[in-house]
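Throughout, read-outs are computed from the coordinates displayed, never taken from laboratory work. The structure displayed is predicted, hence computed values, not measured ones. Cβ atoms are built from the backbone, for glycine too; each structure is taken alone.
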Structure I
Amino acid sequence: MKKWILYLAMATMTWQATAQNTADTRRDTILLHNVVVTGFKSERATASSSTVLEQATIERDRVVSERDASGMVPNFFIPEYGSRMTSTIYVRGLGARIDQPSMGLCIDNVPVLCKENYDFDVPDISRLEMLRGPQSSLYGRNTMGGQMNITTLSPLDWQGTRTLVEAANHGRWRLGVSQYSKLGDKWGIMAGGYMSRGTGEYVNAFNGKRTDWERLSGGRLKVVWRPTASLTISNLFIYTNSRQGGYPYEWVETGTIAYNDTCFYRRSSIIDGLNVEWRLPRFTLTGVTSFQHIHDNMTLDQDFTPLPYFTLTQARRENALTQEVLARGNGTGDYGWLAGVFGFYRRYHMNAPVTFKDVGIARLIEEHANEAYADYPIRWASREFVLGSDFISPSWGVAIYHQSSYTWKRLTATAALRLDYEHARLNYRSSTHTGYDIIERATGELFRHDNIDIDDSGTLNKHFLQLLPKFTLTYTFNKHSAWLSVAKGYKAGGFNTQMFSDVLQQRLMGMMGIGASYDVDRVVGYKPEKAWNYEVGVKVDLADGRFKAQLDAFYIDCRDRQLTTFPDGTTTGRVMTNAGKTRSVGVEAQITASPLTRLTLTANYGYCDARFIDYNDGRADYRDKRVPYSPEHTLYLQGLYTVPLNRGPWFTDLTFDVNARGAGDIYWNEANTQRQPFYMLLGTGVTLAGDGYTLQLWGRNLTNTRYNTFYFVSIGHEFLQRGHDRQFGLTLSLHF
C-alpha cells in the first residue's frame, strides 16, 4: 500500500509543478496515431493497433532493443530471465517458452529469422514501430502476435559524431561511438561500434561467483547511395558478440542460487541487408536481400542444484538467406495496392550432448531399474556418460501476397491475402556408448555386464501450407478514425530437438526393461499454431494534438496452440506439442496529453484474459485456466516536465521524468497454482540538455520492489528468478 501511495504522490507533484509555468518547450513523446505505419510494406497510413516510438523518446528512455520497449507498449511483454537466448516475447496472450516466436522483427526492412538472435543492442534507432495483432498477410510466419519494425539513423539525414557513455551500479557500463558522413550529394556512410560490461547482480552460493555477468560488443556499417531522385540503394551490416554467465535460477527449497556446474551463453552474429528502392512513374519497386549468420553456445547445469545430475551443451551454427521483392502503387486516388514475393533458405548444424553424472545416474536410472529388479540390482560401470545428439536442419519457404484498398468518401476497405509454403527437414543422429553391471543381491557378486551401444540416425520432413487473409474497414472523420479488422495469423511448426536426448534416454532404459517407448516423429515434430484475430478500435486527436488517444478491443481464437509440456515416462525433458486451444479477450488504451506546454503525460494500458478452452494433458483438464507466462495487465505511466534554462548553448533545458511500469498477474503453470501478482516498478530521470549533448541521471525500481520474472519445475524441484533490484545510472550523450 505504501508503494502505491508513493506512486500517486509523485504523479501528483509532477502535475502540480506545471501550474507554476506554461512557457513553450519541445514535446518528445510516444506517438500514437495519424502517421501509424511507415514501413515499406504500407501503401498508405491505415488504422491499426500500433505504438510508435520516435527518436527523442528512444534516446531519453534509452531504448536500444525490443526488450527495452517491454511495458511501454500495451499487452507487449518480454520477461528478463536466463540469458539473451531464452527470454520469450508475449503479445496479447500469445507466446511460448521455446522454439518459434509470436512476434516478427525487422531492422531496416530486414527480417530477423532466428529468435535466438532477437535480443541484441541496436544503437542509434531513429524509429521503433510495434504493430499488434496478426501481421501474417504482409510479413508471413511468426507474426501472429505482432510485428516490430526498427529503423536506424541514415547518414543522409544526419551527419556528425555520436558518442554515448553510461555507468550504473552492479558494475554496468556502456560505451558507443558512431560517425555519420555525407560524401557529396549522393553518398552517405556511417560506421560505429559499442561495448558494454556488467559484473552481475546474483551470486552462486556454491562457488561465491556472480552468475549474470555480461560482456557485449558490436559494430555497424551503413552505406546509402542515392544516384537519382527515384533510386536509393542502402546496405546495413551488423556484427554482435555476446558473452554471458546467465541463468541465476534460485532453488525454492533452499532460497538460494547454488549449482555446481558451469552455466554460460555465447553468441556471435552477423546481419547484412541490402535495400533497393526504385520509384517508377506508376509504382515503386523495392527489393530487400539479406544474409544472416549466428554461432552460439548454451551450456547449462541443467538441474540447477549443487548435486551432479546432468549438464547440457547446445552449440549451433546457422546461416540464412532472404529475398523479397515488392511493388507498391504510387497512385494518390481512391485505390491503392501492393504486391510482393518472399523467399528464404536457412540451415543450421547443432550439437547438443547431455552428460549424465553420478547423482543423475543413481536417481534417474539406477533407482528405477532396481525397483523393477530388486533381486538383481544394477550398478553403472562409470559415473558419467554422454547422450549425444547431432542435427542438421535445412528449411526453405516461399510466399506471394497482395493487398488492395479502396476509399469511398470517409470509408476505406482494405483486403490482403498471402499464400505461404514452407518445407523443413531434420537430419539427426543420436548415440551413446556406455554399460552397467548386474549384481546378484543374494551373493553380492557380479552376475553379468551389459554394454549399451546406440547409434540411431534418420531424416524427418514437414510441409506447411497456409492461406492468410486480412480485412479491415476504416472510417475517418476530421483527425479521428475508427476501424474494424479480421485477420488470420500463424506461427510456424518445427522440430523439438531438445527431445532427442530424452528419446535416447528412454531407449536406453527400454533396453533395461523399463522406461517409455517414444515414436520419434510424434514427439519431435509439431504443427503450426493458427489464430483468428477480431478487433475494433478508435483513435482521437483533440486540441490541436495536445490530447491523443487510441482505444481498441480484440478477441483471438487460437487453434493448435503450441504448448511446452512434459511427456510420459521417466524423463527430464520438455516437448512442444499442439495440445491446446485458447482464446484471448482484451482491451488496450494509449493516451498522451499535454495540458500545459511544458508537461506531457502518457498512460499505456493493456488487459488480456487468455484462457484454455480445450486442453487436457492426460493428467488434468485445464479448461478455463489462464495461459501461463502471459501477464493479465500491463501498465506504463510517465510524466515529463521540462524547464527552459536559457543559459546559452551549454544549458538549454532541464527535463524531469517520473515513470512506472507494471505487469501481472502472471501464472506460472497450467493449473494456475503458482503466480506472480501484479507489480509496479517506479523510475525517474533528470536530463540536462545543451547544444550537442544530454546528461541524464536515472533510476529504476526505486522502491526496490521484490518480484519474480520466471518460475519452472525440473525433476521435481521448483526454481525461480528474481527481478532486478534498485538501479541507478548516469548517461552522457554527445552529438557534434
Structure II
Amino acid sequence: MNEKTYLRLIQFGLIASLFIVFFVFKALLFPYITSKQFAFNILIELLFALWLVFILKFPKYRPKKNLITYGLVAYFVAILMSVVVSVDPALSLWGDAERMLGFFHVFHFFLFFLMLISTFRSWKDYKILLLTSVIVATVVSLNGIFGEQRFSTIGNTAYVSGYLIFNIFFAIILFFREQHKLWRLAYIVPILIMLWEFWICRTSGAIIGLFLSLMLLIFLFGVLHERKKIRRLSLITFIIAVITVVGLFSQYQADWFQKSFLRNLTPQKVTFQTRLISWEGAAKDFKNHPIFGTGFGNYAIIFDRHFDSRFFNYTTSETYFDRAHNNLIDIASTTGTVGLLAYLSIFVAALFYLFSELKANGYRVALRELKQRRNLEIIIIISLLAAYFIQNLAIFDSFVTYLGMMIILGFIYYLRSEREDRGVIEGVSEIKTVASSKIYLKKQSTEVFLLIILLLSAYIFTANFNLKPKRTLEGAIQAYSLGLSGQAEASYKMFQEVLKDHPLERDARVVVINLFTSNWEQLKTLEPARADEIIEFVIGLAQKNVEYNPYDSLMQMQLSQVADVAARFYGNDNLEKANFYSSLAMQAIEYAIEASPGRAPVYLVKAQMLLTRGENDAAIETVEYAISLNDKYYEGYCRLAQFYMYLQVQDGLKEALNSCIDLNGASSISSSQFLTSSIGYLVDEGDFERAITFALRLTVLYPNDAETFLNVAKIYLIMGENDLSAQYLRQAYAFDPKIADDWEMFLDFWLGEEGDGNGDETGAQL
C-alpha cells in the first residue's frame, strides 16, 4: 500500500473509535462498559498491526521524542511495576468487567495516543477529529435529554459529565479556530446542547470542575489579553463571580440553601462524607505500600481494611468501594509514590509545552493575529486540563475520559510540533514535515508478508483476550436468565460450558453465586447427584475468586454465603455434608471479618449463621458487637429484634424494636412473619406509632393484599386518625369487598373495648 492509503486507514480507524461510545450490547454483563472496551480493544489492536508496518515503511511518521510521551511511558511502566507486587495481580492486569480498567485495557489508550500523534499532523486532521467528537457528544447529549436515561449510552452520569467537559472545550477550540463567522456561530448549538445534558446529570464534582475552569479562563483572559479595556472587564467579571459565589455559599445554613441544588456542592453531601471516610483510610494505609502501592486497581483492599462503620451514618448502599473516587488518591494508593509522580509528570510536560508556546507567542491573547489566537487556544486547553483535574478529585477515569485525555494530549503534541517544524505562520494549511522521507520495506512481498503476519497475530491475540471473555460474559447473562425462569438444569449446564478461566471471569462467577444463593431451592427439583455436582461447582467458583486475593472481604463473604446455603440444603438429610459446609462457611466469614474488621454487616452475616447452627448466645453477642461499631446503624437493631422474636426472648426486645424503627430501619425488612409478630407485640404494648410503621411496610411488600390494608386502617382508627383509616379501608375494600365483615366485627369489638377502657387484647384482635 502507498503512504496515503496507510495514513487514511489509520486516521479513519481512530476517528471511528469515537463512535464506540454508542455501543451498548445488552447481552453482555455490564453492557455500558464491556461493550465499549471490547470493541475499542479489537479496533486498536488491528490498527496497531497496520501502524507498525506503516512506520517501518515510512519512518517520517514515527513518533518524535517528547516529554508527554515520556510521561505516559513512565506512568505505564509504574503500573506494570505495581502489577508485579500487587495484592491481586490478576485484577491489576485485567481489571474486572464492571470497570475494565486493568493495565491490559488502559494500555490500549496509550497505543491510541501513539497512532494519533503519528498520523494526525495538521489542523485539518485535528479539525475532523475534534468535530467528530463534538458531533458524537451532541448526539449522546440529545439521547440523555430526550431518551429514557440521563446517562444516555455511557451508563453513568459522572462518566457522562467528564466526557462532556472535554467536548465542550473541543467545541470552544473549534469556535475560535473557525475563520468563517457563520460557521463559527454554528458551534454554539452543540455547546448549549451539551451544557443542557451536563446540567441534567447534576454531577457535583464535574460542575465544580467546569465552573472553576471557566473562572480560570476568564482570569487568564483578564491577565493576558492585548487590550487593557478587555483585561479590566474580564478581571471585574472574575471578581464579581468570586464575590457572588462566596456570598451564596456563606448562606449554607439557610433553609433556601439547604433545599437547593447548591447543597450538593458542599461537603455536606452524603457521597462526599462517605468518600472522606474512604480517603482517611487510604491516608492511614499509605505507609504500608508507599513505593508501588497495593497494585493497580486494588483499592478495595485498602477500603476494606480501614472500613469505618461511621459510613452507615450516611448510607447503607454502595458500601464497597473498588475505587477511591479521587484519581490522585486512587493512583497514590494503588501504584504508590512512583505511580503518582509518573502520572503527574504527564501534566507537567503538557503544561511545560503550553507555557512554552505562550512565551514563544509573546503571551498576549487576542483574535487579530495568529500568534495571539494561538495563545487564546492555549489558555482554553489549560482551562480544560484544570476542569479534568478538578472533577477527577471526586471520581476516577473511565473509557470516555481516557479517550478525551489522549485526544487533548495529542493535540498539545501537535501544537508543539507545528512550531518546531516550521514555526507559527498565518493560515491553517497542512504541515509539511521536514523529517526524512526515506522509504523502507521497498519490496512489496516483504511488506505484504509482514502485514499478514502482524494482522494475523493481532487477530489471534484479540480472539483470546477479547472475544473469548466477551463470549463468557454473554453466556453468563444467558445462563442467569435461564436460572431466573426456573430452568435450573439448563442454567448451570450453560454456566459450566462458558466458564473456562478466561480473563475477566471473576464477575461471571459472581453471577452464578448470586443466582445460587437467591434460588438454591431450585436444586431440590434435580436429581441428588446433579444437585451435589452443582453445589461443588458453585463453591469451587467462589473459592477461585477468593484465591485471587484471600483478603478480599466481599469474596470471602460470598464464599461463606454459598457454603451456608449448601449446609442448609443438606440439612438433616446429610449431616456430614451439612456440617462440612457449615464449617467452611464459618471459616470464610471469619476471613471476611479479618479482612474488614470495621464492617458491621459482615458480623450480621456471621450471626445469622450462628443462629442457624443453634449457637444462640454467640449469635446475640455477635449482633451486639456489630451494633457497638456504630450505634446509629439500624440494621443491627433490626436483626437483634428478629433474633429476640425468633427465640421468644422478651428482655431487650422492646428496646431493639424501638431502635430499629426510630432509626428508619423498617424499609429494610422483608420478613412478613417478623413484621406481623412485631405489629401484634407493639399494639399490645400500646405503641401504635411504631406499630403503624411496620404495618405500612407490609403494604409495600404486599401492595394488593386486602387484609394488610385493613390492618393499617384498624391501627389508624385506634390512633384517632380517622381520615387515614378511611383511606386505607377504601383500598382494602377495592381489593376485596368481603373485607367489610371483618371491619364490622373489629368496629364492634373496638368500640366495646374502648368503652370499657380495656385494650389489652387489641393486638390479638388485629
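Given a value of 3, 13, 23, 26, 19, 10, 4, 2, 1, 0 for P(r) over Cα pairs in 10 Å bins from 0, in percent, calculated from one of I, II, which structure does it belong to? The value was obtained from structure I. Name the one structure among I, II that distance in nm of label points 7 Å out along Cα→Cβ at positions 144 and 704 of 4.4 was derived from. Computing distance in nm of label points 7 Å out along Cα→Cβ at positions 144 and 704 on every structure in I, II gives 4.4 only for I.
Here helix-only ellipticity at 222 nm (-39500 (n - 2.57) for each DSSP H run of 4 or more, over all residues; to 500) was calculated and came to -23500; which of the structures I, II was it taken from? It traces back to II. Of structures I, II, which gives 53, 27, 23 when semi-axes √(5λ) of the Cα gyration tensor in Å, for residues 256-655 alone is computed from the coordinates? This figure was derived from I.
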